[in-house]
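No lab work stands behind these numbers, since they all come straight from the coordinates. Just so it is clear, the structure is predicted and the values come from calculations on it, not from any experiment. Cβ atoms are built from the backbone, for glycine too; each structure is taken alone.
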Structure I
Amino acid sequence: MTSQLYLITPPRIDADFAARLTEALEAGDVAALQVRLKDHSRDEIRQLAPDLIRIAQSRGVAAILNDDPGLAAELGCDGVHIGQQDGPVKAARAVMGKDRTIGVTCHDSRHLAMVAGEAGADYVAFGAFFPTATKDVTHQATPDVLTWWTELFELPCVAIGGITVENAAPLIEAGADFLAVCGGVWNHPDGPAAAVKAFNALCDG
């Protein structure tokens, strides 16, 4: 069982972030980049995201926008990631079309994950597994939800929330197809490139 790295941008970025992103993506295997600029306005995201999307797509990394199917389609993203408050999968599918990826936050809920899968999501995301600085955690997931999902369903599952090189191993062992990581890469003491290499080594087991 191998997992892949699913990188998430910091909620707020500055002018040198594109260079840091390039460095991270060139350090090893990254399956997807979620552009999650929570601390920027929609207009700012319109200005900032295209560069990040281009950097990702030019390296074969899927570019996924958080929360906003309309903007994801407008910016030419490969997919959108929606939360439970961002409208139904069917509405996102109508905007994104059949060939683009739709992922859904399912917290720690087996029920929400099954509903998302039946509605046509391309992946389900469980979390948070660990404390995280990037959002307020109201749902605590445990690795057994990943094992349950992968034993019953073909649809990929993503583990999210406070994941670092130090704590990721149990999630890989439990069956996570993807590890969604933000601070565990951007705040790594040896830098983002070292973090990507370390996650790759873990994922390759």
Structure II
Amino acid sequence: MVKVPVYNQEGKEVSTIELADTVFGVAMNEALVYQVYVVQEANARLPWAHTKNRGDVRGGGKKPWKQKGTGRARHGSIRSPIWKGGGVTFGPRNERSYTRKVNDKMKQKAVTMCLSEKLGAQQLIVIDNVQTTGKTKEFATMRRQLPVKGGTLVIVDTLDQNTSRAVRNIKDCVVERAQNVNVSDLLHNQSVIVTKGAVEALQKRFVK
């Protein structure tokens, strides 16, 4: 167990909290974190690019000229890939799937490693609670008073509409429920703000 200070919304230390070593004290395995990150990013990828092959291009049903006797090379369709305006050979297709698989235990272990790394680098702070009326200015003021830098991930136990509304207009700040936090969330943000309720939810999620 490691003790860390708990801040209020004014940026003042009000108490301390003990963090479980099984969640916030896990040794880093960069190869595992990298593997899980690549899988998550691949699963989020959508195959937008789509080219037409020779069967998709309109026209070309008639043989351009007879097979023999013209002195020219033989061709069967003007939509052949070697013709201008023809189909594309081995181009990207939108039916391609980039989906990969990784074990749930590996995902969970990678998340705890990232949380532990953030704590060790003093990039993770615990706050007693996040209360806002939904105004972006309120949340931005609170964030400035806390010892955080760069892009910020806010982890809460329950996500209400006011908190979601207050954060969504801050381009380098995102909010996520403790049950849904993943490796991509943690790696894409430099600092992490965790509520006391979210700490309990994270420890309940990963401590079996």
Structure III
Amino acid sequence: MESNHFTEAKNRFHVSRETFDRLKSYEQILLKWQSKINLIGPDTMASVWNRHFVDSLQLLPLIPDLKVRMIDMGTGAGFAGMVLAIAGATDMHLLESDGKKISFLKEVARITNTSVNIHHGRIEEIAIEGTELVLSRACSSLANLFSYSSRYVSRETKCLFHKGKNYPQELLDSQSEWLFDYSVHPSVTDAQGGILEVTQLRKRV
């Protein structure tokens, strides 16, 4: 099965063997720590590679330059930010308020020898300037994600948000308060969901 996973990662996302091995180390740490703290949904344990790692890797084709400054809001167990850092993102900032998850992220960074910036605190309390890409897989409404990310975005900033089947309604709901351009990319892990690419985000006045 691991060979099949590597073939998929190599062919679909151009992941090298070295990067794949580091991601597999990440997966092993995740499964070990999951028995102590709740890092991912228990119902996703049986398909952790597809539900979390592939779900994160699918952002790679949407990021032309892995050297730009990125933030992953509410990163949790590091999806998608830590995966992208391992895959080559050089200026990744992970934002997380849970201390136990921060300890986990630091351990993943250490074991996989990954250069990544880990910030412990609430999103609204952390200031990071020069952000060009905002990420989130957090289970929050689009209006909330816009509110959280507004402190980091400029007209040049792009947002990539994993959204489930209800994203069309969330788009409608958020348009009363926010102006933005968007496109939707099909998700490779959720037939009913998509990756929402948002630009030109600003609040209505």
- Task: Compute distance in nm of label points 7 Å out along Cα→Cβ at positions 18 and 114 for each of I, II, III and report the one that scores greatest.
- Result: I
- Query: Out of I, II, III, which structure matches 94, 38, 24 when Cα extents along the principal axes in Å is calculated?
  - Reply: II
- Upon calculation of Rg/Rh (Cα atoms, Kirkwood Rh), for residues 58-105 alone from the atomic coordinates, which of the structures I, II, III produces 1.37? II
